[in-house]
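Just so you know, all these numbers are worked out from the coordinates, no wet-lab data involved. Note that the coordinates shown come from a computational prediction; the quantities given were computed from them, not determined experimentally.
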Structure 1
Amino acid sequence: MELLKIFVYGSLKPGEINYNYYCDGKVIEIIEANIRGKLFDLPLGYPAAVEGEGKIEGFLYTFHQLDILASIDELEGYQASRSLNENEYYRKVVPIYDSKDGFLTEAWTYFMTPEKVKQTGGIPLFSTYWSRETSQFFR
């Protein structure tokens, strides 16, 4: 059986606003993990990751249902047929690391272009972990 692996760092994490609808009861395994990149806080109510150096903490989800990817693509404003500029985020397979930075696997995650982060008014986070509770836009 083929499994779907997705790394999440924002509104899809346990306890965040989109977890219950998109993930609850559908995830078969949740592992604390991280990816390489830079995290930004957006005034839209969720974060953005930009490819690059640094660490972004989140969770590696494993799903049995491969069709979950289509619903998460819709949430993330991503369509493979559209250009990079037309999508809110783009989806990419990246290396996933454990808490000691040891390689775990590869999984899908969603990145935003630096230009789109700037357009949305995103600000860099000095933390490697985003939550709505600690967002500068929701205090």
Structure 2
Amino acid sequence: MGPAVKYRFIKKATPAQAKEIITLYRAQGWWDKKASAAALNRLIRGSHCFVAAERDGKIIGMGRAISDRAGDAYLQDVTVDPAERGSGAGRGIVTAIERRLKRDGISWIALIAQDNSEPFYLKLGFKTLRRARPMLAGNTYV
């Protein structure tokens, strides 16, 4: 796979980073064609933390956490370029975010596994919530 992956927490994407991150969002079907660097930077600023996984200076994966900044957080938007899947980058993204959250005093960490990603998260120690069901407001895009 090449050089080691580096995990960098960012607070604002440079134009080059924004292009690479938006490409990852679009590859997952999470971002429409009107995406802008300004919208991405609002998303990054509004997150508890946003991590970019880089190999050779290119962003190959990302993830973020949203939080009340007191005790609870949710992982969001964890994805890795399809060519890099299986390299350990996804595990590294989740681990980096979990460490950051725990360092920041966040002890309850959850997520909604989508697109058959449940086995990935189970391997990382996440458990299926009993008596819980993810729900969305009507007319919400997924």
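Suppose relative contact order in percent (Cα under 8 Å, 6 or more apart) works out to 32; of 1, 2, which structure was it derived from? Clearly, the read-out refers to 1.
Of the structures labelled 1, 2, one was used to calculate percent of Cα pairs over 18 Å apart, giving 53. Name it. Considering all the candidates, the number was obtained from 1.
Name the one structure among 1, 2 that helix-only ellipticity at 222 nm (-39500 (n - 2.57) for each DSSP H run of 4 or more, over all residues; to 500) of -3000 was derived from. Walk me through the numbers on the way to the answer.
On the way: 1: -3000; 2: -9500.
Structure 1 accounts for this read-out.
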